[in-house]
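Listed next: structures, encoded as structure tokens.
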Structure 1
Amino acid sequence: MHWPLIRFMPREFHIDFVRLAPFAAILSALLLLGSGVSFFTQGLNLGIDFRGGALIEIKSKGPAPLAALRAALPAAGGHDGQVQAFGSPQSAMLRFRTEGTDAIKDVEAVKAKLAVKFPDIEFKPGEVVGPKVSGELAWSGAKALGAALFLMLIYIWFRFQLQFGLGAVVAVFHDVLLTMGLLSITQIEFSMTSIAALLTVIGYSMNEKVITFDRLRENLRKYKTTPLRDVINKSENERLSRTLITGTTAILALAGAFFLGGPVLFPLVSTMVFGIFIGTYSSVYVALPIILLWGVKRNDEAAVALKPANSRP
């Protein structure tokens, strides 16, 4: 049994992707410029993980009133507050930023105000996350992103050719910058959860690059004398239906969390949804143009003639 709409999707399209590459390059340059301007003017909306703040663990007799705690935390002095389930249904973790000079005193004040409104909740001793710990987390996150990009370059290099690896890393770097630019422009909170989302975006984007390169390599072996631009168009038209189905499935899987996950999941899911779009785009209009400009090595096996991508069979 098939999804009814899939039956009407052609197996192969006839789009001249390479002809549109210069326009896509201009679009990418404008998006990167906008991201850079946003970085330098307003930066990222750093969360408690990177700016420092306070943590309070609570335990209630019944299920923890997460929604009520989220609503009451700002009035109690907990700025940029987050309330998340922690361990059992009766436990929760309160994370917030303090603005006074004495962070410990501010934490106790928040606990006192919340205790008045929630007398049945037990507040355990609070912890303060200082700027030093936040800086270490930021450095660890940057190292994780850098290591992911480097290892993927090595993997693509050995599996394909060096220009494939360079195209993949430049494209993924492009995706990370634009995703962080989105976070900066929208001022969605940037936390360790955002680092996890960025790593997920890198994984999805790199998977798209590998699939793109696999199809291109297969056609390069088949069409030996055909110009590289025509082989690229052929490869992308062949896999476009698969890309549309895969991307739509991934977005549908995230749709429930996007619309119903609430403020806790929104930064993670919105980052991943944007990453799916931008990762698919960069596979065609960042990674492949680099390969087209660099060129590829071909062997001397028998060639098969290939029609232009914009021609009809």
Structure 2
Amino acid sequence: MEIKKVGVVGCGLMGSGIAQVSAQHGYETTVVEVNQDLLDRGLGRIEKFLSDGVKRGKVKEEEKAQALKRIRGSIRFEDLSGADIVIEAVVEDLDIKKKVFRSLSETCREDAVLASNTSSLCVTEMMTAVLRPERFVGIHFFNPVPLMRLVEVVRTVKTDRSVYSAALKFTESIGKVSLKAHDSTGFIVNRLLVPYLLDAIRAFHEGVGSIEDIDRGMKMGCGHPMGPFTLLDFVGIDTTYFIANIMFEDFRETRFAPPPLMKRMVLAGFHGRKSGNGFYDYSKERPVANDRILKGGVS
């Protein structure tokens, strides 16, 4: 099958990024949100990202204009009826995602590919909500979508081979490098990354080293582009906490269990860059290791 028209459900950080890269690579793209305010904010985010690209010389003004011309915003699922592939990018909540897919299954064409951008939930369980499970896949993009080249394309035991091939071909056509993953919680990247991040928190809590020294050690000693605490703040401590809980629920292994300090930070609103506080304090000109984090909690 050939994919020509793309649908995206959700115009938040991930959904707007997926819509943007699809439009930039020539696809007519329809993105749907639950209300006009959220839709306008998402479309504004796309326009700003492209405008910033023009200023930095990464995007030509004509390319920006053409990409924006290919994007259509809507608050009606019915406007996705002509899409060849529809990618769901709503909140990481299984019940909400299944509700979305029930609606899409009834609205979209019978030959459309339905895909979830989940980073941690069971793709097979979402698949049970659709009428044609053989046409269901997972396509996990990484944030920020326009800059991160990697995607994980996830198949279930029911995914048709031609559908999986079409999904791989689509992701590669929008400039991504695709990893072939089976439906195991966390897929490939988070399965390996999350235990590493949780171990870094445990090491800090146990007094192995300071936030800055652990970050510096992994950068200079292992060649990582950023240390675990900088990465946690970037991804979102609350987001990683949520993913870790899902993985622990599935595997029941201690390496996936969120440390108590992480739970306290999330409860206190220390979510990382987006909240202004995490393992680093972002209120100053440059991030400073957060001295408000104590052993056993946040004060």
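Just so it is clear, none of the values below were taken in a lab; they were calculated from the coordinates. Quick caveat, the model's predicted, so the values are computed rather than measured.
Upon calculation of Rg/Rh (Cα atoms, Kirkwood Rh) from the atomic coordinates, which of the structures 1, 2 produces 1.10?
Answer for the origin of the read-out: 1.
Assign the value -14000, calculated as helix-only ellipticity at 222 nm (-39500 (n - 2.57) for each DSSP H run of 4 or more, over all residues; to 500), to the correct structure from 1, 2.
Of the options listed, only 2 reproduces it.
To continue, here is another question. Thinking of 1, 2, which structure, once relative contact order in percent (Cα under 8 Å, 6 or more apart) is computed, gives back 25?
Working: 1: 25; 2: 13.
Answer by label: 1.
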